[in-house]
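Below you'll find a set of structures to go through.
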Structure P
Amino acid sequence: MNIRDIKTKAKSILINRNNIIFVFIFISVTTTIVNYISQTLGVMIPFLSLLISIIMLPFSHGNIVTALKAVNEQGDEITVEHEGLAGLKRFRELFFTYFLQTAFLMVLMLLVCLVLFFIARLTIDESAFNNLGLLFSQAGVYTSDVTAYLEDPAFMQAATSLGGIVILGIIVMAVVAVMYSLIFALTPYVLEKNRIYGVKAMSQSARLMKGHKGTLFVLYLSYLGWYILSIVITSVVQAFLPIPLIIDVLMAALIVYLFSAEMQTSVAVLFEEINLENNV
């Protein structure tokens, strides 16, 4: 199936299926509220925000269950009580796979950062590199010292080189993150459909995505315009209603209504097509 066929099928599945849309909205809004509370409390209690984020990893699995049931003509059975809370009810079953997938990405990002750090140390003069650290610690405090650094040609060359490495690092990390997300995008679908967990689920996703990463990337990209529109609408509303939590909740619900429900259903359609193709 091409992108148009996938999206057309997803739209037809969601027509007059308010219960499905409501479950998607429930999961998105609940996640938004929990994240807002964790960030607020995290200011007072260090690491609390990170801890809550880790605990909430499987909560979005309800989207996977909902999308797969909708695609497999079980839309009438979908409710908040069952599919909407699937991530919490099946926490022990789901957590390890979601945590593993996230942890591998974090380790990968850390390795990229380490490589970039060593590149910086090899390409920038050691004294100038050390002065960069002093600049960051003294900026805004010892103005005369900062000015002296800025007037040092060797230091400015080091800063320019470091700036180039930082830009390169951002690009590399973005590419790595996108490729990682595409390769393992079907992990939760494999988990739900075949009850395969952990590394095996990730390996299965990587196998299924061979030759289909471009399709999924274009599918995601096709919703970019809707995402930009939702940001514009939210910005307009924010001008009249400057309350962060309410804006975040409205944004979460709006994104689901405009495109996210269809996008997640489209990915489920793609998964079922790939899965069928590999089982023939």
Structure Q
Amino acid sequence: MTDIVGMKILVVDDTTANIDVLRGILSGEGYEIYFAMNGETALNLVGKNRPDLILLDVMMPGIDGFETCERLKANPKTSSIPVIFVTAKTELEDIVRGFQVGSVDYIIKPFKREEVLSRVRTHLKLERMVQEQVSLNKKLLDQNDELIASQNQYRIILEKSSGGVFCLDAAGKITMANAKFYSILGFDAKEIIGKPIMDIVNSEDASGIYPEIATRRFGDRATANLKVQFCINENSPIWQERKYYSLLLDSYGIWNLPNNKLHEKGIEKNYLGATCIVKEP
């Protein structure tokens, strides 16, 4: 259930009696309520203390409710605040104009307690859901920025590494490799990215070592110094000298959780693949 307790409501009305009635209806509901007697004061208050909902009288001296609403909607900082008009005007023309200038609802005077509470609750709940979605979207964007930064850092480490490095997905297919790995075996990216790792491992060597290469183990239990014969690209000049290249391989299982969380019970764990480093014996 959406929590609307503590949400802020600005009531704008030039008649003290109407303000007192709305105060009596809304008090005790857990809202933070404050008041303005005219449109100018309301606009100033909104700039200092942004409400979650505005109950706005239509007929007021100075700038009326319609113009006040138009000014709110014209300001990017206040345009998203929902406005409910409170008015004795029931003509269709006035109601339509209210929606045209940006209101979300109408409450007709004289006020009926249950109608006021129902409409206020509905729009506060909608506003809370919008705020939560905006917050979630911002969090996701921040996480995406962090992920991109992390990937860029990882790529730099890959390219600067003195050894060959490649990454596998959960199915054992190559998703990434650095320039050193390509140069050792004479392949380029389009020839091996997306292919199963066992396609470039000596078939005589393949039996039983796949779980060691595409390891699920991590930390001190990860694969270390496994001797693997990798196939050299037959189109490479190196292939004339040798068909395979024996390298020592370290492989680290990659999961959706930090290593120190993987032994905890009750947490969903997903194997993502492995990061492998190869070096000459």
Structure R
Amino acid sequence: MTVVSPSSTGAASSQPTQSLKPTVFWRIAADIPPSLKWALMALSVLVPLALWWGLSSTGWVDTKFLPTPGMVVSALVALWQDGYLLGDTLSSFVRVSGGFVLAALVAIPLGIGMGAFASVRSLLEPLVGIVRYMPAPAFIPLLIIYLGLGEEPKVALIFIGTVFFNTLMIMDAVKFVPKELIETTYTLGGDRRQVLLQVITPYVIPSIFDTLRVNMAASWNLVIVAELVAADSGLGKRIAISQKFFQTDDIFACLIVLGLIGFMLDLSLQAAMRMTCKWAVK
């Protein structure tokens, strides 16, 4: 039996306790005041916009290479009035939706299965791990040979470029399901089907939304690459035409549209997660 002397406890208690200085900006794993949050969000947009305006409007950079914000707004208006902006945006959106939704329908059950069953993971993970390191744009020549120049190769490119990343990220999320939940389900008489559908799947739904949010950006990158190579319409095609005629204002306009679309899709997925996963959202 170890006896702790009063002198030792007194020495320990007499040691000064380090305290953190109160701060609002540098809080770790804590929320900040809403006013500060909105101010920082505004600065994240206004500061780059001010730098852009300063570089282009003061003559530091030729407007042929860096058009002013006003020139880009005029280009947006002109593209909208001519009907190109809406038509090209819809074409790209349909292609992204087709490829990404198809990839999600394959990746979600496959990722859950690989995460839940070590046998399935051992069978498929080496193949998935190898293919995901192959650049999706490298498949474009083969897809054109196999599927032609229609919509099929573009949708297939988006599918190839996102399905494997979705699968592995969902698989990793399943690994973090507490074993206690699974063991308790078995103890209460549940079977494998109930564990998969009523324990594992609900637990990883928030992670699935996060996975889709992250990889949605890749799908838009890939559709632009596909449209730059071979397409009759789409934002990528519009960028290629603008590059041909050195219309940098039109290129910036298309890039801004792409950024806004991605931002709105990200907000939509966040809203869907808040509605369907209230237990996982603060």
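Read-outs throughout are calculated quantities, based only on the coordinates presented, and are distinct from any laboratory measurement. Quick caveat, the model's predicted, so the values are computed rather than measured.
Taking volume of the Cα convex hull per residue in Å³ as the quantity of interest, name the structure among P, Q, R where it is greatest.
Largest value of volume of the Cα convex hull per residue in Å³: R.
When relative contact order in percent (Cα under 8 Å, 6 or more apart) is calculated for each of the structures P, Q, R, which structure yields the highest value?
Largest one: structure P.
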